[in-house]
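The next part holds the structures, each set out as structure tokens.
Please treat every number below as a calculation from the coordinates, not as lab data. Remember, it's a predicted structure, so these values are computed and weren't measured experimentally.
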Structure I
Amino acid sequence: MGKFKELFEATKDYVLYNTDTKELWVTYGQGSGITTYLPDITKYLTDKRGERYDSIVPRILRWAKLNKPMKKVKNTMMFEIPMYRSTKSGTYDIHGGDLEPVSKMYMIITQEKDTIINFFNNKNEATTWIKSIKD
């Protein structure tokens, strides 16, 4: 029964980025979830202990396994992530509200021995990155 509950909860997760607070957010409801401060989205995150380690990576992986990537090459997947302005009173559209994304960013997840998550402001840059991976 525990596995079903975990799967059910994981299907409600969303990944979004707040442009004002510069937070990457894995959320399962308005005002709920976990965040990581990401002031420079050109930096990567990893689950390997060290300089860019972040405990949010396993939650992003769980989300990625339940969502269809835009592109996939070998062990690398590309996703589009909505970017919102921060709000204290409004509700984001992913939670049934009327606040729409102001932009998008692109996330590429590579799983090998360790997981590396890269972010891009531009779809062309992300697409070029994933196309550079040989089948």
Structure II
Amino acid sequence: MELRSFSMHCHSLAVKLTHLKYEIGIDKTDAGDQLRLFQMTIDERAEYTKFAVNLRFLTEIHTEHGESYWKLYRDTDYNGYDFFKLLQGLEEEAKPCIAALEKVAGGEKLTDEETKAAHDFLYKIGCRADGMVDDGGCF
């Protein structure tokens, strides 16, 4: 089920990136329409930060497994063998996505290319995770 959860998380982050790109932040209030200063809440930004850290953990080579490694391991949601296997060979392709997720988490707007690169990569690894699930289906 962790792979399914990872897949759904990837897809939801990709959809949120699309909304950030095309949605204008206007809140309806009793006083009238108000333009939203920040497009995302602090919790949403923290979610992007945490997922970027998780992707970086899965795609970077860790030669030493000291205290900092194990702290990072404990703080990531997706850290099993299947996730390392899922992202094997995609280390270079993950870098633009990680940079875009970190940029969004910092409150910055993404360019069209950054949005497309991050969206496509998140969708790709989400689909790969779905493909790796061997749960026998519904029947």
Structure III
Amino acid sequence: MADVYQVIYEYINGSSISFKTNNLKIQYKRHGLSITRRPDGKLYVDDPGVEQRIFTCTALISGDTMDTLDGVQMAAITYDGTYPRLTKINWDGDSSESNITVALTGLTTLDKGAGWWEVQLEFSEYTA
């Protein structure tokens, strides 16, 4: 397990916010999964595969970064299949995943004082 994960959220081409977190959680959703018990008593599984991931984490960010994040989320965001996206998730310093199209579906902020904010983020993967 990495001590700190880096998550980079690019909301438009060339504009991004970097979060450092030690509690990245990824939930895998299988919306089409069904399990059926047939008359013969056996269970049958129909699994079309993973359709969505939901990324959650908390991070500490500066007031300037919080101002940018607030402005971005209060504006109308264009979802075009390319942006917004997580441009990078560093798993362990050596390996990473990139360019996952997401919507920021949850944002909770807490003023920690001295110009710092704790943010709780939820990014939901989508396909265009």
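Given that relative contact order in percent (Cα under 8 Å, 6 or more apart), derived from a single structure, equals 23, which label among I, II, III identifies that structure? Comparing all candidates, it corresponds to I. Each of I, II, III could give helix-only ellipticity at 222 nm (-39500 (n - 2.57) for each DSSP H run of 4 or more, over all residues; to 500), but the derived value -21000 comes from II.
Taking 14.8, 47 as the value of Rg and Dmax of the Cα atoms in Å derived from one of the structures shown (I, II, III), identify that structure. Structure I accounts for this read-out.
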